[in-house]
Structure I
Amino acid sequence: MEIKKSEGVTATEKLLADLCENTFLKLWSYPNPFNDNQDELCDLLAVFDNHVFIFFDRENLTLQNESKDPNVLWNRWKKKVIDAQVRTANGAERYILQSRKIYLDQENKIPFPIEFDVKNITVHKIIIAHGAKEACEKFDEDNIYGSLAVSYGEHTEKLPFPFFIDLDKSNPVHIFDSHNLPIIFSELDTFFDFTAYLDAKIRAIKKYNALVYCGEEDLLSHYFRNFDKDNNCHYIGTLDEGVNGIFIGEGEWQDFLERKEYKAKKEADKESYLWDDIIQRTCGHTLDGTILGEETPLDGKSAIHEMAKEPRFHRRYLSSHMIKAIQSFPETTEKLVRNLSFMPSFFKGKAYLFLQLKVQGFSETYEEYREKRRTILEIACGTAKNKFEHLNTIVGIAIDAPKFSETNSEDFILMNCENWTKEEKEYYKDLNRDWNFFETDNLSMQYKTATEFPQEPSTQKPKVGKIGRNSPCPCGSGKKYKKCCRNIKYN
């Protein structure tokens, strides 16, 4: 069945839709969904695993009126773009958590295609605020890009100066703006990476009395430069338990762009998008109703869904392995040749098999050949489980060897082998007698370590120190430090 999606209504909504299609991929990102009252629920809704992302995109040109007091204009702009949308986002979250129906059309005829259990989801509320960039740059020459400054703190007073947004740390909403929206989505362009960043940010908001930063891109730089090797993840803040407030200054992102480890990462990531291309093609076939076989990517039980879980740096390894396997496919005149590659996932207990087949000179139809190719792939997956007993999930990918085929197609298998029986083990062992997967003399194994930054970032201890009692408080309240957050030790 064909699934028709909105492409966004306004120019900024269309930009958001395009960015989300790259990060969340075609199948899990839907602009302009509607509630059961036939009102628009949000500007874009993305769902993957147990995460729900609610986006609101708002543009207001009030700040372009240079003849009026910028403080007055700021209060008007903030009230319409930030305050009103925070309330709307909270309302959309309540609607979703009530398990009410969501639709793709205003007539409520096309249900939202992804089901999820509201008891087990994490909701991320994100507001995209447009219309302040130029005014922000003019207001403060120290503001490099015109990004909005943000504070999550315990104070409740309105900040006395513009382009600084104070948000409730007990019910956090994320604010992106015209400048940092494309940065966030280009640097965190997988479900894993985007979600890991938001989760780290929420942990920091809950942990510290105040989290203050001059632009979301500066916070992202801070996140990338802090890595916990014990837990294998980036974090926001410091390992110094004596610090209970974090302040990220202006220009952190600009400095990070010039670092050699960042440039090395961007160069290394280029070939990783082969993995995305494979997923996107199958997503497209699902949306237009042309997907074949029993794959059901929308219900979370498919090879494509498993492939979409991989972080960017591991997609780099997987794509590189596939490219090398294609390049090294044997040059031969034999009519039937196969090449099988085993690739571990980022996630424990999961692996991928990449099967290339060269088949020439046989009289069967292409449909019959595809069925045989899927059977061979299944045998390879079952044999891999027998060979590597620790595996719980195996994803099989089969294609025609590109060296010998001008056109191509992909077959996918998701094999859940967590509860592997003795009968299944013997079944695939018998089937493998004709193929000898993982039994040939040519079998070789390599051990590789993949890192997100090919050149390790230089380690610099965070500068921690108390702020002067008469200094302006970094929480943004406008008060002196001694009369505001004097008990907060800022990093």
Structure II
Amino acid sequence: MNSFSKISFSTVDLLLFALYLIGLIVLGYKARQKTTDSKEDFLLAGRTVTLPAFVATLVSTWYGGILGIGEYAYLNGISNWVIFGLPYYFFALLFALFLAKRVRASRLVTIPDKLYQTYNLKTSMLGGLLTFLLVNPAAYVLMLGVLIQLLFGWSLAVSVVCGAALSVAFLFYGGFRADVWMNILQFALMFLGFSLILPFAHHHYGGLDFIMQQTPADHLTLFGGRSASYIMVWFFIALWTLVDPSFHQRCYAAHDGRVAQRGILWSIFFWMIFDFLTTTAGLYSRAVLPDLQQPVFAYPMLAEKVLPSAAKGLFYIGLFATIMSTLSSYAFTAAMTIGNDMVGRIRPDEKSITRWTRIGLVVTLALAIALALWLDSVVAIWYSIGATVIPGLLLPLLAGYYKPLAFPAKHGFIVMLAGWLTSTIWLIAGLLNGGRYWLEIEPMYPGLLATLALILLLKITA
């Protein structure tokens, strides 16, 4: 029996799906009515995002890899929290304390805007390329397509195209305001879905005693049997938080610096709650379904075992909302890179930037669909992009906000290029060598080291 035949929906479940789609349409239409073609309004919702909206859009945007989280929690238990939770809380806290207000006070629009202000045009253009790679939503297009395929039995190609198009269609005229409003709905649904599945699992099978008896011992240890060096790699990958364009965009769009800072702090709190829900659900799935052949479906298969009609529909809608919120936000940010940071450097008038951002949505969507159908691993996409792009962006961007890190502006391009190329070459060499990296060192480390060494050299010789 394949996975598709195990999924069944009642009429009530299908009705709830329809209501979710209607809700997205209504919000998209209302956002379109309130959005103008001015650059600041279309790209940043007029810099009017309030604290509740800020929290909802940041929390939902930063959690799109829900099926990957389920797979990892199923296979490794509570170390899921140590790897995919704790490092990100730490760097989000640093962002809130040391960057959020500075980013908002700059009154810029994108990370490449900051690079242009700090360095020069070619550094900004390279930064635009790197941020575009960082937020390309291919991983989430693939994840949504796989979920649609699981639920409805369509081909992967059809599932990917339909899911991607539905996620971004409302942004074409509604801009960032449509994204924020839909994120508010999706935030509520993702928490509702996972808040439902745990009580039902507890009712059917029991609580902590059941989990302890039915899961491997390593699943209940912090490291899950992994080495400390493996855990440390994920702390470095969590540096992504400091250069994530979605964090910066939401700070730019916040009503003021205080909203940006407090919004991130509140977001950490909600991420902790959601991580508790998702990790516990992953443990229940392992306990209930110890022989699951496709752990990526840990959450859907648990839902099939424990949820009745209506509750099941709400849970699956929560899964959709979690993925779609990240997909749409990343797609819009990538489109902004095309409209504002590439074409906008050449044709800086507001109407041209807005028009090319819309064109950028189409380009981003097409590229993401192509990559999703070509690459079959979400984790591989995350790892490859993070390990190569972060070393190029991190220190040059932070140097724009903190003078002790600053180096001569004319060298911004070469510093950024050195970090990116070093990690990229290291990664490619490892892949060609059967996944074994030179000196057993992960690609991110030499890229960061190259960037730091070059900055120190430039500061000494300046």
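Give the label, chosen from I, II, of the structure having the highest value of percent of Cα pairs over 24 Å apart, for residues 28-267 alone.
Details: I: 50; II: 55.
Greatest value across I, II: structure II.
I, II: which one has mean projected area of the Cα convex hull in nm², as calculated, at 21.1?
Details: I: 27.0; II: 21.1.
Derived from the structure labelled II.
Have a look at I, II and say which one yields -24500 for helix-only ellipticity at 222 nm (-39500 (n - 2.57) for each DSSP H run of 4 or more, over all residues; to 500), as calculated.
Working: I: -10000; II: -24500.
It traces back to II.
The value 0.05 for FRET efficiency 1/(1 + (r/R0)^6) of positions 260 and 404 (r between Cβ atoms, R0 = 25 Å, to 0.05) was derived from one model only; which of I, II is it? Traced to structure I.
Comparing I, II, where is distance in nm of label points 7 Å out along Cα→Cβ at positions 340 and 364 highest? Provide the component values of the computation, followed by the final result.
Numbers: I: 1.7; II: 1.1.
The maximum falls on structure I.
Highest-scoring entry among I, II, by relative contact order in percent (Cα under 8 Å, 6 or more apart), is II. Hey, P(r) over Cα pairs in 5 Å bins from 0, in percent, for residues 148-251 alone derived from one of I, II reads 2, 12, 23, 27, 20, 11, 4, 1, 0; which structure? The structure behind it is I.
Each value in this text was obtained by applying a stated rule to the coordinates, not by laboratory testing. Predicted model only: the values in this text are computed from it and were never measured. Cβ atoms are built from the backbone, for glycine too; each structure is taken alone.
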